[in-house]
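Nothing in this text is a laboratory measurement; each read-out follows from the coordinates by a stated rule. All figures in this text were calculated on a predicted structure; none of them were measured in a lab. Cβ atoms are built from the backbone, for glycine too; each structure is taken alone.
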Structure I
């Protein structure tokens, strides 16, 4: 069963009168509705599900509605129309007290601006969510220290936020979310304020933690490279509407419309596509010492060192079994194809 279900969710800032409803039904654009009614459509009839344990990235440019959408998921703002179900609970219908308890027990959020208390130490900041839950001090500090260790900050517990770099402060924010031990993490542009090298480091650290945590993560970003790197699936938004939902490979190989196609046209496919997506499938091939093997989950750029050393053909293995083969020409052809749909896909 899916963890989060977004059903026909719309958010309009301003009047939601019959004229606005009519224009929405006519599929008028965000700009057209604003011009005719003065109302701003932030999210338009969103429909998708987020599965347990997946990293679901909501990607879009400024004004696309992505940050509004994440605030609808935890109901920091109320939807104008539609339903949001989390573990079968319709949070759209919860009263204030039930909503507060539900958030506390099920949701944690990591912000772009870190949102740390400057007068609290690192460990006190990490323990704050547990303090709100009335967890005894000794227990919450122990959990906070465990979370700091997970993000590589176990030696900084007694420091204050202004004594840390931006990347370290973001680790504190992540540790605070982990300490709460909720099943769902909401991350709103969490790494966007960081320098590129630190951002990549944080992305890799999140993926490494996710291998053990298996949290359901909703990650908001405007960076396509970031979305493709960390997302199990991506929802690409434009003007409040969902343009396409798919795996990174699906979005790059089979863009759903011209907007998505234009969005991904300059992407380095070698760092998105895996060898299993373009291999020639084979059966009943024996694994012998004269063959060069590569894992089916390897990205295309990982084939380059093999081809540089004179290897003409790679054998693709999965679970200690050969499932396909691949040569340099096939890799080159795929990378040169632009956004054409591949015959092998």
Structure II
């Protein structure tokens, strides 16, 4: 995520039912009692049963990209797959999504590549290795660190002693914020860390409650666009020397560019660290079911790109996940020459 909001349990997450068309992909339209109320959910592998297969897609907060993309994919599955009923759910994003898929509460979910790699290795926020495979690499997240023009924060080291939003609890954004702060020898003890969602971060910057915030998200992020419409903003910069060292030290980072003009008042290209997002599924998912879900998405990328332009990257990043592809998904990519 990537696309994050705080969440503290299943009963506080909100389902996005994507059955009213692509226009509904970014709005809440109902609730679901769980990932599998009848038939096969695919959450623990899917299957070939004759009943309805319920598919739940873990996304992130409403101010990010996971949320509308997940809704768009659910809508595509509902329209193109027989006996499948798909919904997308707003969650705490990457870290939580890996756990939700692994324990069968979600069929599939979007997560940042670094969080996925930690999950399968049982490192970082994960106490044990999770049985996850990649359905596909989705698109690259750009690490966008934003403040206002009147702030004296120019680079990450300037954050010491300041109130900074590091992303929602359990989000891939927070994992990245910690990594990048640590790279500059900064810990939470050196800043006043606020664990806020994208939308909350934008509002807090606008109101002067925090001085800067981290977003790991595809551009343009709607929450940053909204902030830029209310305040003059600037990027907290990553000097080229540091970008080179970051991408060398962490093999899941790559250099990315946020083009000038993406946000109001930011006219020059900005170089940032990027991480590829991954759609994760359980390793035990039925091969044919994984094939079917992957095929539905990739045969309808033109439709998905109408929800968010990040879908235009899917073909180029399909095999770029940091973990093994699921055999069913790999079979589709081999046959489709992707």
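Here percent of Cα pairs over 34 Å apart was derived from just one of the structures I, II, and that gives 19; the source is II.
Tell me which of I, II gives 23 when you compute relative contact order in percent (Cα under 8 Å, 6 or more apart). Label of the source structure: II. One of I, II was used to compute mean count of other Cβ atoms within 10 Å over residues 132-139, and the answer was 26.0. Which one was it? Answer for the origin of the read-out: II.
Here Cα Rg over 2.2 N^0.38 Å, for residues 140-259 alone was calculated and came to 1.19; which of the structures I, II was it taken from? Computed on structure I.
Here Rg and Dmax of the Cα atoms in Å, for residues 188-299 alone has been calculated and equals 16.8, 55, so which of I, II was it run on? Of the structures listed, the value fits I.
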